[in-house]
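Nothing in this text is a laboratory measurement; each read-out follows from the coordinates by a stated rule. Since we're looking at a predicted model, the values are computed, not measured. Cβ atoms are built from the backbone, for glycine too; each structure is taken alone.
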Structure 1
Amino acid sequence: MPRRPPASSPAAVTPMAYARAIALAYRRYGRDPAQALAAAQITPLRLLQPEARISARQLEALSARAMHELDDEALGAYSRRLPWGSYGMLARASLTSPTLGVALKRWCRHHGLLADDVRLEVVASGATAAIVLHEQRPLPREMREFSMVYVLRNIHGIACWYVDSRIPLAGASFPFPAPRHADAFAHMFPGTLAFDAPRAEIRFDARYLALPLKRDEKALNQMLQRALPLAVLQYRRDRLIVEQVRMVLAAHPGETHSADGVAALLNMSPRTLHRQLKEEGASLQQLKDEVRRERAQDLLLRTGKPVKQVAAAVGFRNEKSFIRAFSQWTGQTPAEFRSGA
């Protein structure tokens with residue numbers, strides 16, 4: 001369930017432990033996993049190798065077949081089955097929600113009606129939102145890690161799909177010791193990682209909860225034809241990119257003279273930055289002008305700083321350039337604006 005690598009780089013980073021968990025699910029139901037493993041190109045010998053890895057596509061193939069054949073989308077992790085189509089039903093039940101926050105709360109509440117072994121909760125505290133997994137009764141030891149990873153990756157994937165946006169994770173926590181394949185978690189859950197935590201959760205910017213849903217019934221039916229890739233899908237678009245750029249410009253005026261500086265602070269390439277802003281109908285220069293103008297107006301009205309210091313504070317290299325830009329923005333010089341002329 002790590003993110004899908006580019007087609008030209010079929011890196012295998014998914015822990016083989018997850019394939020072993022699925023094979024165990026077959027045995028719990030008295031079924032032989034041999035054909036499913038063969039279809040996913042996983043040999044019996046390689047399945048037993050502790051350090052082995054498989055690709056996201058192999059895990060997708062194995063998971064899809066297992067869920068169909070066992071008629072259990074929880075793959076034996078819960079005290080009762082989640083028949084095939086359960087997660088699609090959860091998505092459909094939340095599709096008419098006005099915002100992502102409402103959709104996720106509905107998804108979590110309905111999940112509890114299907115399986116009370118775990119309770120999922122959406123929690124917002126200040127600028128951070130979290131999807132928290134509470135273990136109501138102990139999950140099977142051999143399935144525990146895989147089940148928690150699968151549920152959290154699944155709900156994160158559906159959240160991204162709902163708003164057609166990449167929702168970067170700020171961090172994730174898990175209530176078990178760091179496994180031997182802990183390095184794989186950096187692919188599955190980018191951000192700060194913590195093991196031996198009180199509970200499992202993923203965290204992200206709370207502003208995403210206010211975004212409206214972008215999908216309809218037709219889009220849902222298309223998605224459900226092949227839903228599992230949502231857990232590995234990398235969305236290029238980030239619908240909060242404009243606000244993120246504004247925050248960076250305001251917080252780091254001395255480091256954001258160029259697109260290279262802004263992009264570096266956002267951990268992306270300048271090309272990606274320009275493309276995502278264009279997709280959202282904005283430009284870097286437009287946002288720079290807006291942030292600088294607002295900051296300059298605030299300093300001119302609220303403080304007695306000389307114009308030269310105001311210019312430096314909002315990211316201009318010299319006073320002359322600032323006065324020229326300010327006049328273009330407002331039709332007044334900084335001195336005229338300050339005096340109320």
Structure 2
Amino acid sequence: MNERIIRRAAQAFEYNQPELELLTSGLIHNTYKVTEGDKAIVLQQINTAVFTEPQKIVSNYKILFDHLNKKTSFRIPEPVQTTTGDFLYTDDGGRIWRATQFIPNSYIENSNMPPEQAYKAAHCFGAFSNALADLDTQSIETVIPGFHNLIWRYEQFENALPKAISERLARAKTIIEGLQSRKWLVEFYNALKTNPEFRLRIMHHDCKVSNILFDVKTKNPICPIDLDTVMPGYFFSDIGDLVRSVAGNVSETAPHVDSLQIRKPYYDALISGYLAGLGNSFTQTETQFIHHAGLLMIYMQCLRFTTDYLSGDVYYKVAYPEQNFHRSNNQFHLLLRLEAFLADRISEHPLR
């Protein structure tokens with residue numbers, strides 16, 4: 001992006017002679033560290049193609065900040081106002097910007113972290129949910145409707161089947177049949193929505209280790225970041241996404257699955273860390289079905305990759321024609337491995 005545009009945005013937040021540094025950890029927004037003297041902020045251009053109502057994400061963030069600021073054990077970066085007292089700035093090109101305070105002496109863990117750090121990350125996300133357990137879910141607006149709605153994701157998958165070209169249908173035949181034969185997970189999701197023991201909660205909805213700031217000196221978590229998807233949801237979303245993104249030994253972008261396996265030390269660290277961070281926030285029933293969380297989220301992500309592959313790669317960016325197939329195949333085999341790993345811990349139709 002043109003540096004002049006970024007500098008003008010920084011000036012809107014009272015940084016008149018800024019030093020600029022591109023932060024590359026985010027995949028959605030354009031994000032920069034802006035420094036002037038001994039002060040610094042994180043400046044973001046909001047991706048309005050994904051977040052079509054930017055006011056909602058800053059409104060939600062302010063509510064989260066005010067609520068968590070009352071709890072001395074848990075803080076998130078403070079939102080920064082513009083020179084006109086707003087929390088959003090619209091530049092001459094219609095681009096929308098927001099800013100938060102930069103937290104010094106912080107870093108983001110990489111995928112090679114040991115299980116002990118995976119425990120800490122899961123504990124941090126659990127503690128985050130615990131800290132929000134007394135916040136009214138109706139106070140937080142839904143920024144992406146249907147984001148983790150498994151019923152809707154399955155409908156999208158079914159709708160893509162008759163429209164897909166024959167070559168892609170044939171290539172994905174095993175995955176398609178595997179997803180259809182596991183529709184019990186959709187039924188499980190449907191049942192939990194009407195069961196009062198599964199409560200609607202404020203969840204992060206994008207639980208990756210890269211969405212946590214760690215302290216450089218202590219190596220302990222400071223707080224979760226990338227809070228734009230924080231909205232009402234169900235018990236499986238956050239720990240399920242951690243299992244999906246951490247428990248396997250290869251990333252979701254790896255095209256080869258022969259060596260894919262579930263790493264028991266990491267899986268156990270994620271579950272125990274998350275539950276420890278939650279305290280007593282979950283109901284007994286939610287805790288009882290904690291091992292279904294990873295299955296639900298991996299299945300949902302496999303549905304999404306498969307749907308996009310069958311639809312002609314219209315949602316996820318691809319670097320080569322078969323990338324969405326490889327992503328889908330990766331998640332399908334991760335699901336198979338997790339099913340085998342959990343064979344003695346779950347029953348297939350627990351809510352029937």
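Tell me which of 1, 2 gives -12500 when you compute helix-only ellipticity at 222 nm (-39500 (n - 2.57) for each DSSP H run of 4 or more, over all residues; to 500). Spell out each step's value before the answer.
Details: 1: -14500; 2: -12500.
For helix-only ellipticity at 222 nm (-39500 (n - 2.57) for each DSSP H run of 4 or more, over all residues; to 500), the value -12500 is produced by structure 2.
147 is what came out when volume of the Cα convex hull per residue in Å³ was calculated for one structure; which of 1, 2 is it? Walk me through the numbers before you get to the answer.
On the way: 1: 157; 2: 147.
The read-out was computed on structure 2.
Out of 1, 2, which structure matches 0.25 when FRET efficiency 1/(1 + (r/R0)^6) of positions 97 and 177 (r between Cβ atoms, R0 = 30 Å, to 0.05) is calculated? Mind showing how you got there, number by number?
On the way: 1: 0.25; 2: 0.05.
Working through the options, I get structure 1.
1, 2: which one has volume of the Cα convex hull per residue in Å³, for residues 225-328 alone, as calculated, at 115? Walk me through the numbers before you get to the answer.
On the way: 1: 115; 2: 128.
Source structure: 1.
Going by relative contact order in percent (Cα under 8 Å, 6 or more apart), which of structures 1, 2 comes out largest? All intermediate terms of the calculation are to be shown ahead of the outcome.
Working: 1: 14; 2: 19.
Once relative contact order in percent (Cα under 8 Å, 6 or more apart) is tallied for 1, 2, the winner is 2.
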